[in-house]
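Undergrad: Structures for review follow.
Nothing in this text is a laboratory measurement; each read-out follows from the coordinates by a stated rule. Remember, predicted model here, so these are calculated numbers, not experimental data. Cβ atoms are built from the backbone, for glycine too; each structure is taken alone.
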Structure 1
Amino acid sequence: MDREKLKLKAGELPDESGVYLMKDSRGRIIYIGKAKSLRKRAISYFQKSTFGFKTENLVAKIADLEFILTDNEKEALILENSLIKRHKPRYNARLKDDKTHPYLQLTMQDAYPRLAVVRRIKKDGSMYFGPFSSTAAMRKTLRLVQRLFPLRQCRRHELKKVDRPCLNYELGRCSAPCAGLISREDYLALVDEVCLFFKGKNKKLTETLKIKMLDASRRLDFENASKYRDRLNDVEKTLERQKMVSTDMKDQDIIGLAQDRGQILVAMQFVRRGIFLGSRNFYLSAAAGSPGEMIESLLGQYYGFDHLIPDEVLSSVDLESGGALQDWLSEKRGRKVRVKRPMRGQKKNLVELAVANAETALAERLRAADLGAEALFEIQKKLELPDLPQRIEGFDLSNLRGDSPVGAMVVLDDGGWSKSDYRRFRIKTASGQDDYAMMYEIIDRRLRKEDLPRPDLMLLDGGRGQLGMALAVIKDLNIEDPPPLAGLAKGKEGRPDHVYRPGRKNPINFRPGSPGLLLLMRVRDEAHRFVQAYHHRLRGKNSTRSTLENISGIGPARRKALLRHFNSVEAVKKASVGEIAEVSGVSRHAAESVYHFFHAGKQEAANGP
């Protein structure tokens, strides 16, 4: 469908709120958006564009439009987030399920609450504190709190009574309720102090500790009085070191957006009770739409992952559906949430700081060799690719005289290694040392995987022959719009590597040492490293397994028990019969078989002819 027909179809959409879906020529959903007026929003894409080149690139690929009506903007927001998670459209700002945000959980549902590290927020009666920008920052805070407020650290929900407390009690990091060394009433008072500390109610916390210290002193309980005094001093020193950035004493998430050379980065900073906890950066490579649309989509997905919702969300750009987002967050949190773009005062300063951090992070990313913005543009131009190669998948093989042949795939995505998308392939059908057949197999298996995003470039280690195998797979699978392919072959001594493309006899010339060639070589080298590591590990396992498999009476369960007990075959070989027999599940007779297997030759030599 040409642009004019699409514009006419957009004009026929209803003037109501809903979600629109844009599809390419193969019927794949490439963009999902929401709008208060579906008609006005859809038509805007086909008028004289005020968007960036990524949105222009999106519009050029649209072949059809569909829509889903909703009762209001809030429902459209929720539906949009759900559809983005399900379909993973190429041109939407997408977040993976972010499991790297750590929180501290205070298990208020337990008789004796404790602090635990979690990455999921649940409605289980617990109190949650965070998010922390890194595990290191969270661990540092946890150690501090455990030193100031000695809550129990054992992981059981039900407290098991013991006669003797653990080492944490001796170190002053546990009050030992399990041994009855603190009453439940006093323990819960300690829990209240932890809550005051995390909630930023510093004045009330210090006053509480002073009262307890004086009360213990009046009762001539000088031991407890000294404990309260030391805790008070430590708390006051800690509070002095905390960085206060806001006097509002509210929980705030602050959003700053930066754009440069077609790249977009969003910095999200976390302020809890006026204290700056840290920040997180989100890089949006292929995202299309206005800045407001991208921020709304990002926030919808982020809070959809059950992250803690603050009192306020402050944005550096206007959000077109800010009211719907605000209503949804308020409903999800159970209390009023404000979403706004501050124009003056302290809150504006906080947003400007977030923007400055985003600009700095983006500038650093553009300078980084792994991102290679200049390299990506060069690769696109030299290889005549339809899109900027943001996602490059590299493929390599490894085998030793046909032994344990394997293949591997690595992924350079958005300027960094996407290790969660790496894949290993143990060769199943190809035999011997037929590299072409092995490459056919791993490309076939990769292209059948529908759970991975479509690559902008598939880079094969090898020349025209390996490319021919990939083209054969594409033909056999009847793929009408395949991802672009390239092969990278080692150049002769003193000459640069050769880059091959399907349909060309001669390699494509890159300037030696050019950013584009260096980036392709980095992908090839990473694939080689990854596949070699896998091959060595597999051969090691096979060698170990084959050695122990040759011992009579030692089956899979005993092999596993031996390796778990001794950690290596070499250690098993050095063990005596008695030591081997100590392994759970290994009888004396089996232990003698193992020992005899490794030492039969030595015994025969010692006995002589």
Structure 2
Amino acid sequence: MDKLKMESKDLVNDNIDRIQELFPGVVTESIDNNGRLIRAIDFDLLKQELSDHVVEGEKERYQLTWPGKNKAMLMANLPTTKTLRPAREESVDWDKTENLFIEGDNLEALKILQESYLNQVKCIYIDPPYNTGKDFIYKDDFKQSRQEYLDQSGQVDEEGNRLFQNNESNGRFHSDWLSMMYPRLKLARNLLREDGVIFISIDDNEHHSLRKICDEIFGNSNFVTDIVWKKRVSPANDSQWYSSDHEYLCVFAKTKANWYPNKTIRTDEHNKYYKNTDDDPRGPWNSAAYTCNKSKSERPNLYYAIQNPYTGEKIWPNENAVWAYSQETHKVHVMDNLLYWGANGKSKSPRKKQFLKDAKPVVPRSVWEYSEVGSTQSATTESRSLFGGVAFTYPKSLGLLKKTIYQATNKHDIVVDFFAGSCTAAHAVMQLNAEDKGNRKYIMVQLPEPCPPDSEAHKAGYKNIAEIGKERIRRAAGKIKEEIGADIDYGFRVFKVDSSNMKDVYHHPQKTTQKTLLDLVSNIKEDRSAEDLLIQVMLDSGLQPSLPMEKNTIQGKEVFFVAGNSLVACFDKDIPEQLIHDIAGHKPLRVVFQDKSFKDDAARINVDELFKTLSPGTEVKVI
């Protein structure tokens, strides 16, 4: 039962309800004195609704805005000090794989990947929260105090960052959802190649908002289509209005003129109308109309009589739909036996034979049936089968993701999903690679959002959604190996978003103590490994963390080689001069040492001089 509010009636909200019934367009969203989102009235619009002439006011313009948009734009542009830390123990085939699983906040992850994957990604697929009133949690730091976080949402993590659920008590505000999506989409666009594309799963709750922010971020000229996925096999009989049987895939290209979907491979269903009723030696054929949509006045040269060879009758086309071919071409068609005059030869208009051997792949369609790509029910069945009876909330079907990625990519492209969930996208990439011998790579990003205590996943031992995603990739790889046995990349490197490896060296003089001075003898945090440092150096250098890494021992020191000689790094102390000679002999493009690798400034200067002599093309840096 509902609780008593124990307060007087909210007359303002009652009045807003009444105004909304009359003029729904004037009700908007604003922020109150406590920073909370509230409903409000756009009085300029209300004045216009109540006036029979133009009410002078702010200059009209077409725009999308909401409370918090400026902060959202700021969030996209602010740099991050976070980095990725390798988790070898959770990875599969670390040394050979080129696939990535990143555990952590996707906003931070997208910022970290900006240098390494700028203009490198062919396809992004995301299945973001749908803002149904209880389903989305996101983590953004707007530099508010811990108490403000508690006041606003009642949830903070150990770092004081907001874990904000846009629940029903918050009114399902569009502004919170837009503020969450905007910076992520803005950063995602930077990763796409010029011939790249993004597919976004969404339902009716925020479809209109998504289209508007994508128009702003990608440009409305780069909108490709809204694909309708018919997701339900049977209707939702508990619906009060209509059974919601579909969702959308909103498709935007980075540059529409540069991206076209791969056409659909022909199936028996496509070919079932091809017959060979006249035993034509060229094989099965179908037929197409012999007229076009032009009129006699538009194409007078296509308005002529042709003779039915079976009846001798001269046939004229309709004056509003003339023949599709010139008289010269028609004569060739007759000679090549390409005209079909119906089963009894008495048709009043011929059709042109089209042979199966010449049939091309099918142009993709914008409605995807569950019978072709799976349904929500089949997605749950897939999950249960893969996880031994355990089902997860709202998984996407494997067929849906396979078709999406097939249409969007070629065999060597990179696919990103930064709302990875149970990692259906990674499963689909592996399945496609196994079927067409491709070498697509994936990057999955997922927040370690806790599984609810009463969920099947939690009862099965999965603490968070990131764990589910990693385990699905492992299980899917095993299933594909067993069923197809293809020699593809089944592994993935796990990275976790974490604070920088470097200490914060900026202190106010009055806050500096003997202890803090001793702590700053080294500028690197004590719990960080050489491999941690290597990954951050790679990211700072714009190198992809999927590149091959090799660890060697030279002159008793640990030396890392990344992608051959693209980067060489050594973070040990007291580096001998002979090691510098050995490294320089590889002619690396970049070499990185730790500041404490050298006993003094003279030793550091000597290293610079040695590289200028032995490998002048090498860029030398220290951390």
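Undergrad: Out of 1, 2, which one gives -14500 for helix-only ellipticity at 222 nm (-39500 (n - 2.57) for each DSSP H run of 4 or more, over all residues; to 500) as computed from the coordinates?
TA: Structure of origin is 1.
Undergrad: To which of 1, 2 does the computed value 16 (relative contact order in percent (Cα under 8 Å, 6 or more apart)) belong? Walk me through the intermediate numbers first.
TA: On the way: 1: 9; 2: 16.
Source structure for this number: 2.
Undergrad: Of structures 1, 2, which gives 3.4 when distance in nm of label points 7 Å out along Cα→Cβ at positions 103 and 423 is computed from the coordinates? Present the calculation step by step, with values, prior to reporting the outcome.
TA: Working: 1: 3.4; 2: 1.1.
Considering all the candidates, the number was obtained from 1.
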